1. For structures P, Q, which has the highest computed value of relative contact order in percent (Cα under 8 Å, 6 or more apart)?
2. Suppose you compute FRET efficiency 1/(1 + (r/R0)^6) of positions 140 and 180 (r between Cβ atoms, R0 = 25 Å, to 0.05) for every structure in P, Q: which one lands on 0.75?
3. One of P, Q was used to compute helix-only ellipticity at 222 nm (-39500 (n - 2.57) for each DSSP H run of 4 or more, over all residues; to 500), and the answer was -10500. Which one was it?
4. If mean count of other Cβ atoms within 10 Å over residues 60-67 computes to 22.1, which of P, Q did it come from?
5. Can you spot which of P, Q the value 26, 32, 22, 17, 2 was calculated from, given it is P(r) over Cα pairs in 10 Å bins from 0, in percent, for residues 116-155 alone?
6. Identify which of structures P, Q gives the largest calculated value of volume of the Cα convex hull per residue in Å³, for residues 68-123 alone.
7. Comparing volume of the Cα convex hull per residue in Å³ across P, Q, which structure shows the greatest value?
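Computed from the coordinates by the stated procedures, all read-outs in this text should not be read as laboratory data. In this text, all values refer to a predicted model and were calculated from it rather than measured experimentally. Cβ atoms are built from the backbone, for glycine too; each structure is taken alone.
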Structure P
Amino acid sequence: MSRRNISNNKKERKKRDTSLKHRIILDNAIEEFIQNGFENTSIDKIAETAGVSKRTIYNHFQSKKKLFQEIVKGFIAERDSIKPIAYSKTVSLEEQLNTFAKAEIYLIKDPVNRGLSKLLTSVFLMNIEFGQATYSQYTPHQNLIQWLKAAKSDGKLSFQSPQLAARIFYGLVEGCITWGAMMSDGANLKHIDPILDELLAVFLSRYGRVE
């Protein structure tokens, strides 16, 4: 094997090791934050749980807030990855919107993600400035907004602002289902189908085009 190949192999191994260590730190930080809260969790405790040095954590993340923001980034990326739903002319609006709602609900079905949702809510309620600074990095509801525009172009929906319509839709989902799931530790998710049907009917009664 040439020196160049040996060097490349070493770089690849180092990159994999760094990526793995990054993931281990994040996973253990999530566990500690969920169990103890943001304020009560120290970098020392995360380092101990993750089996790495404190310096290693700071090499990956500049501060505890930066580490937390990286967790938020991953959470949002996972949420958005299950929502690339393209508008279809042949599928009913109810079915397509139901898919958007189910994608949102998917994240709170998992106990870890449900715990993370509670954590994010509590942290950002306690520190509004931190919450605004964190979420200002993301553009909300982009997949649904694109879907709404396509549905309007197809003559199926009527609204002035797709951004507002998207906020209303997710407001209904969160108010009727998400918050209840967090408060009941997921117990209300067993009986969401009638709620979803009514929720979609309410949304379409406002924005649907009568033919």
Structure Q
Amino acid sequence: MSIIIVRHGETPLNIARVLQPADTPLSERGAAQARAVARRLAAQSPRAIVSSDLPRALATAEAIAAATGLPLRTTPLLHERNFGELRGQPYDTLGFDPLTMEAAPPGGESAAAFRDRVARAFEHIVAERAAAGGDLVVVTHGLVIRALLAHHVALAGDPAELHIGNTCVTVIDAEPPHAASLVDCSRHLDIDGEDAHALSGG
């Protein structure tokens, strides 16, 4: 049995390369991507869904729930890293990389605090998968997925080199060492595509 991790669909601010406020919705293409990944996952017969409750992730999870008929639970542990007062600012005008900064931005979350939260999120995911009695779908955000891969998953290669595309699918074993059998797969988007210039986190 597996844990199936899905990044949310595209948002207008992903494409504009802007750090996203909490209430950022999916774009029209992001909603189509969510429906595409939902069709893909429905064919795999998962047993439950857990998601970040931020709108861009929740809308993606709701599309999966609609396609599968599965219950959906949410947790703030799966939120994207909080960039505080940097949210709403264009990434390319900041003069530094906020996605890798260790310090907390004003009103935001330090990298250490974020990693600690992701560790608690992973414990929650493992417990949810056990309760589901089958494959669990987890809908979350780019930096969360990158942190999960870096610190909680047996993975060949460097997760920092991955783009983590919108609605990409990563599959890991439910049992330790939680080896990854599929990473950053977006084959369900062969019609609609993915913008490689878009931010893969934030």
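1. The maximum falls on structure Q.
2. Derived from the structure labelled P.
3. Of the structures listed, the value fits Q.
4. Derived from the structure labelled Q.
5. Matching structure: P.
6. Sorting by volume of the Cα convex hull per residue in Å³, for residues 68-123 alone in descending order puts Q first.
7. That would be structure P.
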